[in-house]
1. Thinking of P, Q, R, which structure, once helix-only ellipticity at 222 nm (-39500 (n - 2.57) for each DSSP H run of 4 or more, over all residues; to 500) is computed, gives back 0?
2. Compare mean count of other Cβ atoms within 10 Å over residues 79-86 across structures P, Q, R and report the one with the greatest value.
3. Suppose log10 I(q)/I(0) by the Debye sum over Cα atoms at q = 0.08, 0.16, 0.17 Å⁻¹ works out to -0.19, -0.78, -0.89; of P, Q, R, which structure was it derived from?
Structure P
Amino acid sequence: LKGPNDLVFDKAGNLYFTDHGKTYDRQRDFGGLYYLARGASEAKELDFHYSSPNGVGLSPDEQTVWMADTMTGRMWAFDLESPGVIRPATPFNGGRVVATMPGLQYFDSLAMTAAGNVCVATILNGGITTITPEGQHSHIA
């Protein structure tokens with residue numbers, strides 16, 4: 001782990017968290033999504049090789065983990081088979097891109113609504129972007 005960032009607990013006390021990586025003068029670490037089972041002493045890497053994983057949240061039914069990738073302005077969703085186990089979505093990673101913001105917009109921390117929408121802090125243009133599970137988005141400055 002280089003730069004653990006945001007975290008969310010499920011109802012059973014298991015922990016999902018992102019590792020944002022570190023930025024150096026001429027390079028940047030890739031980051032990932034991790035899981036730490038309640039009572040465990042070692043985290044499990046769920047998915048890796050993202051530009052800048054940041055905010056993380058769980059859908060109200062705890063069947064989907066949401067992750068904001070800051071530098072790309074993408075919102076990722078990872079469907080779970082069981083706690084800490086991602087259902088494979090593509091040959092390249094376990095997630096699916098639900099939304100990508102136009103222009104230069106960075107995502108930061110996020111929270112989930114009771115209806116399952118993602119509310120994510122949006123840097124540069126300022127404000128909160130709300131994203132539905134279907135990928136529709138709106139912005140409040």
Structure Q
Amino acid sequence: MKNIQILIIDLGSQYTLVIGRTLRELGIRSVIFSPKRASDWLRYNKPKGIILSGGSASVYEKDAPFPPERILKLALPILGICYGMQWLAYKLGGTVVSHRESKEYGKAKAFFDYKDRLFLNLNKKNTVWASHGDSVDSVPKGDR
């Protein structure tokens with residue numbers, strides 16, 4: 001699969017296909033794979049970046065879908081969304097807090113203060129949809 005720019009690893013989100021379609025509309029080629037298929041695909045391909053989708057799992061669940069850990073050793077940017085972000089924080093030494101008894105669903109505010117070209121066209125404050133049972137309490141050292 002030549003010229004694939006982004007590997008999307010599907011961790012169970014209902015929006016994974018929307019992520020792929022949005023990238024395609026922006027002219028960015030991507031593929032979507034399960035964690036197992038992503039591991040196989042990465043043996044022969046090197047994307048320019050990786051997106052980890054969200055999902056309903058917790059990093060503390062025994063049978064939760066986990067991306068291949070080898071992605072952490074690749075010199076690639078990785079965007080973790082919801083559960084994908086929680087998995088990254090957990091694996092890289094951050095603190096993930098479980099709120100399984102009081103999951104959050106509904107509108108929430110997201111703030112983008114980081115000065116990065118990825119966020120150039122975003123408002124500083126955005127309304128987003130929250131649907132999770134865990135949260136990142138502390139970011140791993142050196143990550144953003």
Structure R
Amino acid sequence: MEAAGTSDLATLARRFAFAGEFDSSPLYRALGTVVASDEFLLRLASRARVGQYPTFLFFAAVHYLLLSGVEHDLAHYYPSMVGADALPPEGAGTALVSFCATFEPELIALLETRLVQTNNVKRSMALRLGLVAVGRQLVSPVH
């Protein structure tokens with residue numbers, strides 16, 4: 001499997017292992033450590049398009065497939081799939097590896113063609129500057 005995008009698996013492993021963006025998700029924190037220590041999963045995640053966040057895109061692709069209705073034990077760990085009946089995230093690693101092996105072609109297709117939209121505070125600065133420039137030319141407030 002040839003990587004498209006992130007080629008440095010060690011760097012990618014660190015991003016999954018210490019993904020601060022998943023502080024609010026016990027499931028993704030647990031799965032991140034699994035991905036970080038599994039070369040197959042890292043190579044799969046590295047298929048993300050250049051410029052994308054491979055951590056976000058990988059988990060989004062997995063979640064998208066689960067939401068699309070594919071049947072797999074991994075769904076039992078997702079509160080978005082089973083609500084309060086979700087299994088403890090610490091046990092989800094084996095299910096993730098199995099899921100990715102089963103749906104590898106579908107995941108590759110998503111990783112290589114889809115984009116993720118994240119909330120990045122730095123991007124809002126350009127918007128603010130643009131609104132200030134427009135506001136200087138208008139009499140009424142810019143909303």
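1. Values: P: 0; Q: -5500; R: -17000.
Matching structure: P.
2. Top value of mean count of other Cβ atoms within 10 Å over residues 79-86 goes to structure Q.
3. Of the options listed, only P reproduces it.
None of the figures in this text is laboratory data; all of them are computed from the coordinates on show. Predicted model, so just to flag it, every value in this text is computed and none were measured. Cβ atoms are built from the backbone, for glycine too; each structure is taken alone.
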